[in-house]
Structure 1
């Protein structure tokens, strides 16, 4: 991937010229548009960003900022982004330095660059939203979402703290997300991430995992992914556990492979649950406990605390 000119919006201007507005163009296709832009950070580093415009009317539009998993890329989550865009959200996803597709990949000390990436996007959303996608009216509100390592970044945006004052996203109320969607977040990590940090969460949270979601050291049992759900402040924690799904929903995102009928069904349920959660947060701070628990099925169990 070549680094675009600082401040440029490669592909965006052409799309706008051809379609009038990117989200209006997406409405005419089953697949939402996928665009790329860049943000130059204070240290001169160029951050590549994937943008998926909303494929439904939204004036003004809310945003989902998504952080990918370790070693992965923003172009491995189309099964999520496309459905969220069809529901009327703008998706903004940075390419972090640990990605296998990053032109200057880093394998160590990746937390601070990830936090810098996230901060740059949130600053742009709050201070100059029109620069992300000209012609689209944005509300300034956003949801923090992520998978695996990216789920931790999203949780940090929502207020959780790492042990010993390690990297922080000290967002004030103006820059804090409305809620967090954490897909396969890390479990307890000695001297790094513990219950005390999860208690600092300041917004509603949805935690997603599966009964085959085991990652050595990161989550030695699938239940470890639920630690943030169990330890976060009571009354605004939601979870959904999918039977038989692994860390990549059996190849649906991240490490992609041909999906089975079972994983395709699970992805439909996952997207439905995420969108119901987001809609509930927008309407009343979160779905009611009864409405959320009613989403349980043989394939997926919902939880609330």
Structure 2
């Protein structure tokens, strides 16, 4: 590590400090702050809620305004989504996902993964809308090689922000029993843990990523033994942050779980319908040390 810099991780969503020390790409800055913004399970909610306990919350125009405001104050921002973009309002019934993808593209999302409801119009429906998404969908454990979506997705992507290499990959939930077979057809479900460890090893040890993020649609936790983000984190290596979806879980702050190597992994999820925007800050320092920063999810209103 003589020519590598240790890093400090901070999150604006809770008092959490991580002691993981990955390999760092040298940056010209003494301190480099990486801001991760994220959503999950937005479910075609284009406008704010008009009634009920969530009245006035959400809305894609409002989200765009908040994201733009953060981008004006932060130098290195990554915007991600953990799936279930489709289904939930008449906009999806009428436009089939076109509007959602166009608006997310206008917001300049960097990447997303697939949720089970993103298959609601079948493989044909999803393929039809993909040209409207000017951002990649990342999925490491769905094999589409025997479907019309062959070669449409990559398992991971690497981003460079301020000299910091960030590896992002996606993990999807098992579709069998959750989605009608006719909608996903010959899509093959691969073991999430095996795929996650395979690609996170590539990202950490071959691609020299400083930060590894998993976009997961497994769900936060279950009463059964079904694989969740919590049990998944315990069985994996190298992942620094899991951005979750599927269970519509509102976390007041990310939780910390020890992985197979007894290193900490952050897990965060921000509910559903675009009510909240998740924000996690990682501060990289060319020297050493450990810092803790407090904060909370941002309501969109």
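FYI, it's all coordinate maths here, none of it is from the lab. Computed from a predicted model, the values in this text were never measured in an experiment. Cβ atoms are built from the backbone, for glycine too; each structure is taken alone.
A few remarks follow.
- If FRET efficiency 1/(1 + (r/R0)^6) of positions 118 and 246 (r between Cβ atoms, R0 = 25 Å, to 0.05) is computed and equals 0.45, the structure in 1, 2: 1
- Which entry (1, 2) yields the derived value 0.50 for FRET efficiency 1/(1 + (r/R0)^6) of positions 54 and 262 (r between Cβ atoms, R0 = 30 Å, to 0.05): 1
- Relative contact order in percent (Cα under 8 Å, 6 or more apart) - structure with the largest value, from 1, 2: 2
- Which entry (1, 2) yields the derived value 0.75 for FRET efficiency 1/(1 + (r/R0)^6) of positions 198 and 214 (r between Cβ atoms, R0 = 25 Å, to 0.05): 1
- Origin of the derived value -8500 (helix-only ellipticity at 222 nm (-39500 (n - 2.57) for each DSSP H run of 4 or more, over all residues; to 500); candidates 1, 2): 1
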